[in-house]
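A.B. asks: In the part that follows, the structures are each spelled out as C-alpha cells.
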Structure P
Amino acid sequence: MGFWGLAQLGISTVMFLLAAMAAKHWGMAPSLAKLLLTLALYTAGNLIMLRLVREFGMSVSFSLSAVIQLVSVNAVALAFFGERLNALQTTGVVLAIAAVALITLGPYMQRL
C-alpha cells in the first residue's frame with residue numbers, strides 16, 4: 001500500500017472516528033441533527049473504504065482499518081469520554097490487535 005492508499009486509510013479512519021464521537025454525543029443527548037451527522041460521517045468513511053477495497057483487496061483494507069479504528073476509538077473513549085476498560089476488556093483489545101496484525105501480516109511473513 002503506497003502513500004495514496006495510506007492517506008485514504010487515514011482519511012477514512014478520521015471519518016469513522018468522528019462518526020463514533022458523533023454517535024457517542026447522540027447517545028448522551030439524542031437529536032435528529034446528531035443522528036444525521038453520524039450517518040453522513042459513517043457513509044463518507046464507507047465510501048472511502050469501498051475505494052480501498054477495490055484497490056488493495058478486502059482482507060488488507062478491512063483488517064488495517066479495523067485495527068486502526070480499534071486503537072483510535074478506544075483512545076478517544078478513554079481520553080475524552082472518561083470511559084474505562086477492565087483487565088479482561090483490555091486483554092480483549094490487545095488480543096484483537098494481535099489477531100488483526102497476524103491476519104494482515106501473515107501472508108507476507110510466510111514468504112520469508
Structure Q
Amino acid sequence: MDPFVRRLVERLFQPDAGLSRNRHFHTFDNPEGRVALRISKRLRALAKDIEACHHEGGKPTIERATDSHGKVRVEIGLARLKSRRTTTIDEAEYELLLKLPAVQRALQP
C-alpha cells in the first residue's frame with residue numbers, strides 16, 4: 001500500500017484528526033485520495049459487522065494466506081441476518097483494521 005494512502009486512511013480513522021472530506025476536498029481529489037476513501041469506507045463497514053458479530057456472541061474467522069500475495073480472509077457470521085460475510089483484504093488493510101477500537105474489543109480473547 002502506498003505510504004500516502006496509508007497515512008490518509010489512518011487520519012480518517014482518527015476522530016480528533018480534523019480531516020474532513022468536505023473541508024479537505026483537494027486532498028481527496030486525486031487517485032490516491034479516492035483510494036484512501038474507498039479503503040476507509042470498506043474497513044469501517046467491516047469493523048461494524050465484526051462488532052455486530054461480537055455483540056451477537058459470535059467470533060469472526062480470520063485466515064491469513066500462506067502464499068506470497070499477502071491476503072487475509074475474514075468471515076463474519078451475522079445471526080440477525082442469518083448470513084455470513086466473507087471478504088478478502090490485503091495484509092496492510094488488515095493492519096489498519098486492527099487499529100480500530102471496535103475490532104480490538106471484538107477480537108480480544
Structure R
Amino acid sequence: MSDFTPKVPIALQIRKIIFEKYNDIDTNFTNDDIFEILKTNGDIDSSWIIDDTESFFNEICDSGLARNIAQNFTTIYLKLFDPIEKLHCNACGNDVYMGPSEERKCPNPSCNSSI
C-alpha cells in the first residue's frame with residue numbers, strides 16, 4: 001500500500017455512505033456496493049482492492065451497527081439493526097454516523113472520544 005492518507009477516515013466515509021444510501025433496516029447492501037461508491041468518490045487509495053476494506057466492515061458488525069447476513073467469497077451482505085443517526089464529534093470535528101444501540105464513542109479510529 002502507498003502512503004495515501006484520505007481527507008476523511010475510511011471508517012467515517014463508509015458510515016456516511018450507509019447513512020445516505022442504505023439507512024433502512026429492510027435494505028440489504030454489500031461491502032462491494034460501498035467499495036464502488038468509495039472508489040467513485042475518490043478519497044481512497046487507488047491501489048486498494050475490496051480485501052483492503054474488510055476490517056472496516058468487520059468493525060461495523062462488531063460495533064452493533066449492522067449484521068452480516070450472508071457471505072460469498074469477498075462479498076459480505078449486510079443489514080442494519082437500526083436506522084443510523086447523524087451526530088457530530090466535537091473532539092475531532094467530524095460528522096459521525098451511528099446506530100442508537102452503539103456505544104457513544106467516535107468511530108474515527110484516530111479519535112475514539114465520547115460523543
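A.B. asks: So Rg and Dmax of the Cα atoms in Å, computed for just one structure, reads 15.6, 53; which one of P, Q, R is that?
C.D. replies: Attributed to the structure labelled P.
A.B. asks: Quick check on the output: 3.9 is distance in nm of label points 7 Å out along Cα→Cβ at positions 16 and 88, derived from one of P, Q, R. Which one produced it?
C.D. replies: Checking each candidate, the match is Q.
A.B. asks: To test your reading of the models, identify which of P, Q, R gives -8500 for helix-only ellipticity at 222 nm (-39500 (n - 2.57) for each DSSP H run of 4 or more, over all residues; to 500) when calculated.
C.D. replies: On the way: P: -31000; Q: -15500; R: -8500.
Structure R accounts for this read-out.
Every read-out reported here was derived from the displayed coordinates using simple, explicitly stated rules and does not represent laboratory data. This one's a predicted model, so the numbers in the text were calculated from it and none came from an experiment. Cβ atoms are built from the backbone, for glycine too; each structure is taken alone.
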